[in-house]
Structure P
Amino acid sequence: MTAEELVRFRTAIAEEAAAKEENVAAAKLIAPRVIEACAEAVAIVRQLRESREAAGVSLSELESRTGILKSALSRLENSKAPNPTLAYLQRYAEAIGCRLAVSLERWSEPLA
């Protein structure tokens, strides 16, 4: 590491340390909504999996129908914090004979 790179590195570390309290406070404000959003994604994926299983569609068959690798589908279904794209969920839903419906709702309290 050059002397200039070392100075930039140390400066970045110092700036991060100085902003730590502010970052922690901001994270505490947003964390409940992030957790709620994650719970919603988990619920949607659970519904997709239950619908797939009820339709008797295996992951191998779903791979053929969607073009999404079986391993990726398995990771999605078993993730505790899934983060799929909307298009990904739509492909999955359509492959098992379902339509994904999305709605927009206002938060009860504004984001601080």
Structure Q
Amino acid sequence: MGFDDSRESFLAGFCGDFCGKCPNYSQECAGCIPSLHQECFFIQCCMKRSLEHCGLCKDFPCETLVTFVPDDRPECPAGYHIQNLTERMSKGTASWIESEKCRWNCE
């Protein structure tokens, strides 16, 4: 399984974060696009291993992922991104993105 190059997939971070919740998304940032975030450890690691996201790695969750804090807002408790990856593995990326859109944008 490799990286999905569709626009929708850019909402799903390799690290388990949901880019669509970020206030900078679609204004200053287009999401988790490998060519725009070449400095990202998780993107580089997943690309090297031909993985769609960290949750599919045989080393999941690695120490780097466990200690990473993608968003320190109160609504994003420690380890939420690892839980996201676990959920994403069970329901698939497209379904996970839809549920995250609703979680962060539905009233």
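Each of structures P, Q was scored by relative contact order in percent (Cα under 8 Å, 6 or more apart); the highest score is held by Q. From P, Q, which structure was Rg and Dmax of the Cα atoms in Å = 12.8, 39 calculated on? Clearly, the read-out refers to Q.
Across the set P, Q, distance in nm of label points 7 Å out along Cα→Cβ at positions 32 and 48 reaches its highest value in structure P. Out of P, Q, which structure matches 1.2 when distance in nm of label points 7 Å out along Cα→Cβ at positions 24 and 40 is calculated? That value comes from structure Q. In terms of FRET efficiency 1/(1 + (r/R0)^6) of positions 8 and 96 (r between Cβ atoms, R0 = 30 Å, to 0.05), the structure with the greatest value among P, Q is Q. Tell me which structure, out of P, Q, gives 0.15 once FRET efficiency 1/(1 + (r/R0)^6) of positions 16 and 72 (r between Cβ atoms, R0 = 25 Å, to 0.05) is calculated. Attributed to the structure labelled P.
Once distance in nm of label points 7 Å out along Cα→Cβ at positions 56 and 88 is computed for every structure in P, Q, the highest value turns out to be that of P.
Distance in nm of label points 7 Å out along Cα→Cβ at positions 64 and 80 computed as 2.3: which structure among P, Q? Derived from Q, not from the others. A value of -10500 for helix-only ellipticity at 222 nm (-39500 (n - 2.57) for each DSSP H run of 4 or more, over all residues; to 500), calculated from one of P, Q, originates in structure Q.
Laboratory data are not the source of any read-out in this text; all were calculated from the coordinates shown. If you're wondering where the values come from, they're calculated on a predicted model, not measured in any experiment. Cβ atoms are built from the backbone, for glycine too; each structure is taken alone.
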